[in-house]
Structure P
Amino acid sequence: MLNYLNPPISKHFLGFGPIAVPTNTANKIIAIIRESAANPYIRKWAEKIIENVPDRNEYQEIDAIYRFIQKYTRYAKDPLEFEYIQTPVYILQQLEIGDIPSLDCDDHVVLSLSLLRSIGYETSVKVVGYNPSNKQFTHVYGIVYINDYPIVFDAIHKNKPLGWEPPNPVWVIERDV
């Protein structure tokens, strides 16, 4: 049973400045993904999501996870003035009891890349900003690879297909998971 009064949510001081915050956020996201991808509970969810995909059809496996996240989660911003990251186990436990988890972009990345890595996919995290007058990073999404070919994985946009990428970022940090 979920404990809503004390959920497994990570709160962190991310530093100051235009580079420290996105870099430290990316580092924390990557650490959570690496740890979660090795969790048998996460792998079991990934296996269940792709169970009807033909064996070795990598694109369809990735797309099945993408569509699953689009269908069973919703977007919501973090509380004002602080960043927190929900763990994939917590998010999937919400689904298990019939809740619809509300996730921001970093929660989406943590969930999606944890599921993908648990079944053997290489991934990276991309942090971007769109305002040329400041180095404000405003969005994060995943990249998944099939034979070194990158596929954008940004499931927060319900009407966009796998591979769609938000256009024209001005600031970009990309890190392998």
Structure Q
Amino acid sequence: MGSDAIPEELRIRVYPEKVLRRRAEKIARDGFGDELGQLAAAMARIMYESAGVGLAAPQVGVSLRLIVIDPNPERRSPTFLVNPRIMDPSGRQSDFEGCLSLPGVSAEVNRAERLTVEFENLAGKTESLDAKGLPARIVQHEVDHLDGRLFIDRLGPEGRLEVRDDVRKLEEAAAGGK
């Protein structure tokens, strides 16, 4: 990570900001260190302040493959996943999702019920985590952000129709209300 990798003001980026549609860069071996730890801590703080259960670096304007998740935010026990890779997704779950980068938009999304995610921790050590239910959903949602994908991209025609007006409002707000 270079010194210009972390913007001075980290804030939740809202659709249709371009960083949300960009594939995030892998964090190289020399990218592990204090700066990455500072970014991770700031992301956790922003996630908790925003009442979220997961946050990807692109959502705060940093195009790097880093996510923080905490399915039980009242415990304040975040898990940081660097360069996560989803392995062996199986089963199916369907539930409503929202997103800090799509305020006011929610829809029912189909996801894998369980998976294994391989990642590096903040020290650069490779780990894996088996996730089921809500934790699996959060990991999939956040990894989608790293690939420039939003939950609305996973909706079928009916779902897209249901959220169309809310998404259009975000686009209009970004264009200055035009």
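Please treat every number below as a calculation from the coordinates, not as lab data. Every value quoted in this text rests on a predicted model; they were computed, and no experiment measured them. Cβ atoms are built from the backbone, for glycine too; each structure is taken alone.
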Entry that produces -12000 once helix-only ellipticity at 222 nm (-39500 (n - 2.57) for each DSSP H run of 4 or more, over all residues; to 500) is calculated, selected from P, Q
P
Which one of P, Q has mean count of other Cβ atoms within 10 Å over residues 143-150, as calculated from the coordinates, equal to 14.1?
P
Taking mean count of other Cβ atoms within 10 Å over residues 31-38 as the criterion, which structure among P, Q has the greatest value?
P
